[in-house]
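Each structure below appears as structure tokens.
Every read-out reported here was derived from the displayed coordinates using simple, explicitly stated rules and does not represent laboratory data. Owing to the predicted nature of the structure, the values given are computational and were not obtained by experimental measurement. Cβ atoms are built from the backbone, for glycine too; each structure is taken alone.
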Structure P
Amino acid sequence: MDASQIILGTMDQWKSGIDDHDPARVGALVTEDAVFQGLRPYGVGRDAVADYYNSQPSGMTVTYQILESRSPAANVVHGYLNATFSYVDRAPVELAIGVVLVRFGEQWRVAQYQASQVP
């Protein structure tokens with residue numbers, strides 16, 4: 001698999017967890033020491049990610065597109081994404097997201113996630 005296929009496989013699971021409002025499933029996609037920067041102060045690890053997504057409103061969904069992907073080393077990929085978070089009662093929010101994924105056996109996990117608003 002190339003870098004974009006690896007990112008797609010993991011981020012499709014991320015999308016599914018967000019769309020189903022299942023924060024524990026989203027948290028399970030990251031490494032135990034993942035650095036996670038959403039639109040609030042950063043957190044570290046699975047619990048921080050699950051807490052972040054648990055605080056998001058019910059009915060929030062996300063769509064995304066991979067803009068760039070690379071594999072700088074064995075068992076590491078990184079990508080740059082455009083994501084749109086949609087809400088039931090407010091305008092959508094468009095974000096630029098950078099991710100770094102690392103391989104653990106047959107599983108890929110997010111080791112770093114950083115989001116910023118698109119001007």
Structure Q
Amino acid sequence: MTKTILVVDDQDELRLLISLSLQSLGRIVEAANAEQALARFAEARPDLVMLDIWLGPGPSGLDVCAELRRDPRNAGTRIVLLSACGQQSDIAAGMAAGADLYLVKPFSPTELLAAVSDLVA
């Protein structure tokens with residue numbers, strides 16, 4: 001069965017890089033902000049969400065992650081947070097919001113694919 005991956009990032013270039021890096025794992029759905037992310041999540045019911053923490057004005061990736069985790073039906077969905085902030089407190093906040101994995105930018109496409117492959121296996 002084909003896996004569905006939702007890629008959420010407000011930067012078009014980074015969203016494209018992540019999507020291309022992960023396209024071998026399944027079908028890619030994209031969103032540029034929190035509102036789009038929640039709408040696309042409801043439509044696609046993805047197996048994996050790649051979620052940037054900083055999504056510009058409005059709710060953050062942490063907010064989206066926490067909102068998704070509040071619904072027990074989403075328990076099987078894996079969430080990976082992406083951020084340029086790599087302090088221990090940042091990582092702890094991401095994990096507390098319900099992330100399965102927290103990746104610090106920058107990362108290579110190879111590192112990204114290796115890190116998330118196990119989550120969708």
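Suppose you compute helix-only ellipticity at 222 nm (-39500 (n - 2.57) for each DSSP H run of 4 or more, over all residues; to 500) for every structure in P, Q: which one lands on -7500? Going label by label, the one that fits is P. I have 2.7 for distance in nm of label points 7 Å out along Cα→Cβ at positions 2 and 58, calculated from one of the structures P, Q. Which structure is it? Source structure for this number: Q. Given a value of 14, 50, 32, 4, 0 for P(r) over Cα pairs in 10 Å bins from 0, in percent, calculated from one of P, Q, which structure does it belong to? This value belongs to structure P.
Between P, Q, which one scores greatest on mean count of other Cβ atoms within 10 Å over residues 34-41? Write out the running numbers ahead of the final one.
Details: P: 15.8; Q: 18.8.
Across P, Q, mean count of other Cβ atoms within 10 Å over residues 34-41 peaks for Q.
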